[in-house]
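Several structures are given next for inspection.
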Structure 1
């Protein structure tokens with residue numbers, strides 16, 4: 001079978017109110033571009049999101065769903081979805097549509113130019129922030145970026161956490177086969193792996209809007225994030241040679 005042009009992963013945690021709209025917008029956008037698209041929803045939680053998507057998938061063979069009743073982590077959900085993906089391009093976007101799917105139009109040209117990984121960014125001069133985060137979260141994000149660069153080091157990348165990232169298929173499969181972190185720091189991990197494997201990464205400005213619905217526990221969540229950053233550094237230090245030798 002001919003693989004689809006793109007596999008779009010929508011990680012979702014209790015997004016029953018938003019998921020149908022996110023799927024419909026993505027499906028309509030890719031059809032308007034004459035792209036054959038596979039949509040994979042990784043739905044954790046117990047609010048009926050998975051069941052709703054399964055009903056939709058029964059009428060659409062290009063729609064798949066997986067996930068767990070417990071919250072297993074965005075990193076795990078994306079990793080498991082990449083393993084199922086068959087598209088020539090594999091990427092993910094947040095189900096709450098912080099970045100409109102039309103912004104893929106800013107991503108695609110760089111993939112065509114031969115970049116292996118192309119990521120949306122809120123930190124570039126041309127980025128368009130339509131609705132800002134609260135000030136305390138903006139300050140926290142700046143502090144996180146400085147701390148992350150000190151611990152892990154991602155030179156040349158200004159925004160690791162924007163949930164709008166796309167990869168050529170072979171690169172996605174290879175990078176995510178080494179990815180281990182289940183939580184939010186998986187974004188840092190995949191970029192660090194890709195950079196150290198020598199892949200070309202392009203950061204492009206996108207349109208972004210805060211939805212005011214952060215799922216991060218400011219104390220426990222940030223402690224876990226700090227722990228995961230040090231875990232990423234240890235893993236890269238110990239395993240990068242083996243990663244480079246693994247096709």
Structure 2
């Protein structure tokens with residue numbers, strides 16, 4: 001009897017009836033992949049800037065790479081801003097309530113999710129599971145910090161919008177048109193004001209620099225978790241971000 005019971009349980013596990021659920025709407029999917037590509041570009045350009053001295057970049061080369069980095073950053077920041085807005089108006093699974101680790105009973109759901117990681121006690125979710133919500137919250141916080149500090153740094157370093165004109169006005173020497181201030185040229189700047197501006201800039205550099213490495217760690221954990229979950233649960237997490245549809249082998253916990 002035990003042998004037949006075990007065979008029946010194995011048969012049921014191997015022949016689960018998958019159900020298709022529509023989950024990620026088009027704006028959410030577009031955000032995900034634009035964010036992914038823009039971050040790859042930012043990482044590549046940022047690495048070249050960081051190691052510019054070793055790579056032998058000239059001053060003009062550094063300005064060019066910084067300009068490329070900032071232009072990609074505009075795409076990144078605009079895409080992020082649109083996603084934050086979409087969290088108010090998108091479908092159920094794109095909204096803040098489903099996105100972030102808040103709301104009544106969250107820690108109970110998180111505890112239940114961890115308990116369900118034992119064999120035979122899997123939980124399935126149409127949207128993010130409780131652990132995924134925690135990860136997404138941390139990643140979004142890091143992205144917002146990088147975008148905000150990056151815009152300030154773009155203004156202090158190569159005088160790009162939206163703050164560039166303010167910093168040009170701050171450091172311009174008396175009688176100099178602020179619009180004539182250009183990167184890496186100090187002939188027409190007020191030395192004391194320039195020193196003050198660079199001191200103001202320093203905390204933004206530190207935050208931008210360290211949050212970048214924190215983000216890399218979070219992104220690595222996110223990718224590992226997605227791959228592990230897809231392999232162990234059989235849920236198509238990766239392809240769902242292309243198609244918008246998830247195939248679940250059992251009733252989801254967040255089904256209404």
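No value in this document is a laboratory result; all are computed from the given coordinates. It should be emphasised that the depicted structure is a prediction, and the values quoted were computed from it without experimental measurement. Cβ atoms are built from the backbone, for glycine too; each structure is taken alone.
For which of the structures 1, 2 does the calculation of mean count of other Cβ atoms within 10 Å over residues 36-43 return 23.6?
Working: 1: 23.6; 2: 15.9.
Corresponding structure: 1.
Rank structures 1, 2 by FRET efficiency 1/(1 + (r/R0)^6) of positions 44 and 116 (r between Cβ atoms, R0 = 30 Å, to 0.05) and report only the one at the top, that is, the highest.
Working: 1: 0.60; 2: 0.15.
Ranking 1, 2 on FRET efficiency 1/(1 + (r/R0)^6) of positions 44 and 116 (r between Cβ atoms, R0 = 30 Å, to 0.05), first place is 1.
Please compute FRET efficiency 1/(1 + (r/R0)^6) of positions 52 and 196 (r between Cβ atoms, R0 = 30 Å, to 0.05) for structures 1, 2 and give me the label with the greatest value.
2
To which of 1, 2 does the computed value 6, 24, 26, 18, 13, 8, 3, 1, 0, 0 (P(r) over Cα pairs in 10 Å bins from 0, in percent) belong?
Working: 1: 7, 32, 39, 19, 2; 2: 6, 24, 26, 18, 13, 8, 3, 1, 0, 0.
Label of the originating structure: 2.
Using the calculated result -13500 for helix-only ellipticity at 222 nm (-39500 (n - 2.57) for each DSSP H run of 4 or more, over all residues; to 500), pick out the matching structure from 1, 2.
On the way: 1: -13500; 2: -22500.
The value was obtained from structure 1.
Quick check: 23 is what I get for relative contact order in percent (Cα under 8 Å, 6 or more apart), calculated from one of 1, 2. Which structure matches?
1
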